[in-house]
Every structure is written in structure tokens, then in C-alpha cells.
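Bear in mind these aren't lab numbers, they're just calculated from the coordinates by the rules spelled out. Treat the numbers as computed from the prediction; the structure is a model and nothing was measured. Cβ atoms are built from the backbone, for glycine too; each structure is taken alone.
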Structure I
Amino acid sequence: MFLKPIDFAAMYREHKATTDFKAKNREEWDAKSSDMAQSTINSPYVEDFISRMELRGDEVVLDIGCGPGALSVPLAKRVKEVIAIDFSAGMLEELRAYASREGVTNITTYHMGWEDDWSHLPTIDIAVASRSMEVPDMDAALDKMSSRARRACYLTYKVGGSFVDMNILGYIGKKVKTKPDFWYIPLLLYSRGYLPRIDYIETGRGSVRSGTKDEFVESLIWSIGSLDEAQQAKAREYYETIVVGENRPPRPVNWAFISWETSK
């Protein structure tokens, strides 16, 4: 593939270990579950994702890192069954409540994540991972996902290496080590013999809210991990001057939509 071999799996692991954008733990996602449900359920992103999938209607779909069910519930209306897994109990509670409201009964939930043993899960036709691939070892995760799906896999991954508009970070004086970008994924899949397809989904905002000044600062801290007092002051200044004063909300976020057939 290259003139000299490149170990992209090791490169990803090293890059991921050094980024300032660290994965959230179960408790943090539990606390975020209600907010996630409000912001993701019935969003245009969901239909955009599903519209790119090839569905017959008789599939069993595994939704990895299902969150509050934004994708699981609409998918369940189009397929035979959805197996929804997430390591956050709060997210699974939101999913079950959403499914109940919609009268959906063909979703089975499991409280587990990427690092758990999946051997007891039912046979899967399609695996999806919607914005849930923040893993320490991408190569291992892709292999685990591919090995479970008899037909195909679909995932989305943030484009650009940052969950926050870099213009905001520059303004507030926050230097960050970006996270691995999406291009690792197609390279790793190709090295395993798959032929991935890549498309893009644009969403209105990322993890940074622009509703109020406090929400703006709080969402920056959630995404980055911490801001000192001077950076928080600059963030409030950015909100007042740029977001409100110039009517320029944070840039839209692009997600790489990557799919591949697993039946080689």
C-alpha cells in the first residue's frame, strides 16, 4: 500500500493516548443522558444516517454505543430487531423511555461497552456505531465490529480532530493536542481487506452549545476537560462579541460516514 510499511494501528493508539480530548466515563455519560436525549432524538442527523444504509427489513442490527436511542428506535421501525448496547445505564434508561413512547418493542438492551465480552450477543446482520468510536485501539474496535456483522457495518466519526471549533480555542488561548482524525479508519479497514466507502454528514453544531453564555462556557469545559479563569473569561467575551455580537455561532460539524461490507 505504501513504499514503506506504516503501522497505522500503533500510530492511532499513540495519537489517541496523547490527545487532550479524553473519553468520558460511565458516570459522566449518565449525567449527560437527559441532555443527549433532548439534543439527538429526532434530529436531522438520524434520518441522514439511516438514509445511507442498505436495509431490507429483515435484519438484526447491533447499535454500539447506542446512547439515548436516537438511532436505535427509528431503526427498530425498519428492521426485524435492534440489539442496543451502551456502557451508560442512564443512556439505556433514556432509550427504553423513548422506545416506550414510540410503541417500539423489538429492541433488546445490554449494559456493556467496547471493552466487554460480546460473545453472548445474538447473531448480527449489521453493526452501527454512530458517533461512538472514541476508543483507545481503533484497529481492535473495527475488527470486533466487523467480526460481529454478517453483512455490513456503518459508523460516523468526527472530521478534523477537535470537538470544538478551532477558532474558539484560538480566541480563548487554549492550546490542545487534537484527537486522531477519521482517515485512520479507512486505512485500517483497507489493510484488513475491506473496501470502505466514505461520505459526510453535516450537523448544525458540535458539542458546544451557543444558547446562553453559561451553556456556551459549560459545553466548552465538557468538551475540553478544563478551562482556567482567564480562558473562561475569554470564552464569555467570545460569546458576547462573536456569537451574539456578530451572530456567528460555532461552525457546523462534519461527520465522516464510513461503511463497508463484511461478507468478503
Structure II
Amino acid sequence: MPKYVEVEDARTMAGLRLVLSPGVPGPWSEAAKGIFYVKKIPYIPVRQKMGGDPALREWTAQDSAPVAIYNDERPRSTWIEQLYLAERLAPQPALIPQSAADRVAMFGYANELCGENGFAWCKRLLLFHSALTAPGVSQDALALTRALAPKYGYDAARIEDARARVVEILRGLSARLEQQHRRGSRYFIGARLSALDIYWAAFCAIINPLPDELCPMTPQFRETYTNRDPAVAQAASPLLYEHRDFIYHEYLELPVDN
């Protein structure tokens, strides 16, 4: 289990520091951890305070996780910046394909998962909507939701569009994997591991977390992350879950650490 340091202490350190949310399988954080793990790049884990972190905002001009800070370089708070940093620090194994066509495909699908208005973004809008409209939601959950929802531009009028976007992306990923399996490949891109495989393995948690013995979390977070939407469930093929399990088994450490 890694030893987390506080933001104030991390600012005085050298090397790679990675700001994370301990105890929660946040998709962007788990993806960043997975990329650095596959490349065997050591980092100092830094504790983010969820719901607002003034010290982190002062350091990085924002207060979300993950953020990667290498030596005195600028903070990198987006998935694509973190991927390029990892590729520079450890070129092998390469997680960005060499072929232009494969790169276009990988970054296109990765943006559908990780980018603004992508899969996880829109799924979070659905989660916020449920927390804000369902009866019996705890005050702690409501407070966290009200802190996070504005960052994603939550608007009840956007919910049906968000649901349609999640469904569309899941169907596209399922079709891509089916096509790759027909070609004899177990990966989203080409015949080897790419960042897209890691992104999907991490982002799958937001609809279907690994079982508790592999990914321990509070019952509240497990209930929040577990998909109950029939349209989303229908769009997520068993092949996508099999792929998540394959990538974790063959390449990644288990998610969540405290």
C-alpha cells in the first residue's frame, strides 16, 4: 500500500508526483496509475481532498485528480498530457501506436472515453442527476454532488442527451472489440496493448466495478458506481467486461489503495 503525502509536502519534492483520490476507483486516476504502472515509472502518491482542495488549487490552478507533476515542469491535469509525459519518461513499452491510422483510432476512441462530454463525463452527469433527484440520498452524498456537478456543467435538461451519448460510446467500443476479435486480436488497437485498453479497464468501473475482493470500496460508492440504467446495461456487451478482466489480469495492479 503506498504512503500518501499531503499537497503541501509534495510541492517541495522532486521527481514525479501523482495527485490521486485515495479509496475511490476514479476512472481518470486509475487510468493514470495504470499507465505509469505498465511503464514501471515510480511516482509519489499525493492525497487529494475531495469536494474542494485549496492547497491543490494553489499549486495546480485546479482541484481535481489526477494531476501529474514532474520536477519543476507545469502540472499536467488532463489524460492526454499525462499519457505523453509517461511516453517521454519511459518510451517502452509504447502505449501510443506508431502507425498514423492506429494513432487516430486510439486517440479518437480514448477521447470518447476520457474527454469532455465523453463516456465518463456523461455517466457522471447521470450519477449527479440520480443523487439530486432520488429520495433518501445522504447529506454527505448530496454535498459532494453539489460540489462536483458544476464542474461538469450539470443541467437536468441535458440528461437524456448524456444517456444517449453513453449508450452510443459503449456500442462503438463493443463493435470495435468484436471487429478486433474477428481479426484475431485481443486488443482495441492492432495486435498489442495500447493506452486505450488501459483506459477502458479503468473507466469500466463507473458502470461495473470489479468485485469487492478485488476492488474494495464503501457500499455507498459501490452502489453509486454500479449501473442501474437498462439502456446503458444493454449497450455494454459482455465482451467489454471480459476485456476489462483480461487487461487487469495480464497488465495492471488492482485498483484502489488507501
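Just a few scattered comments:
- Taking distance in nm of label points 7 Å out along Cα→Cβ at positions 13 and 181 as the measure, the highest value among I, II is held by II.
- Given 0.97 for Rg/Rh (Cα atoms, Kirkwood Rh), calculated: source structure among I, II: I
- Label whose coordinates, when helix-only ellipticity at 222 nm (-39500 (n - 2.57) for each DSSP H run of 4 or more, over all residues; to 500) is calculated, return -11500 (choices I, II): I
- Of the structures I, II, the one that 21 was derived from, the read-out being relative contact order in percent (Cα under 8 Å, 6 or more apart): I
- Look at distance in nm of label points 7 Å out along Cα→Cβ at positions 61 and 229 for each of I, II: the largest one is in I.
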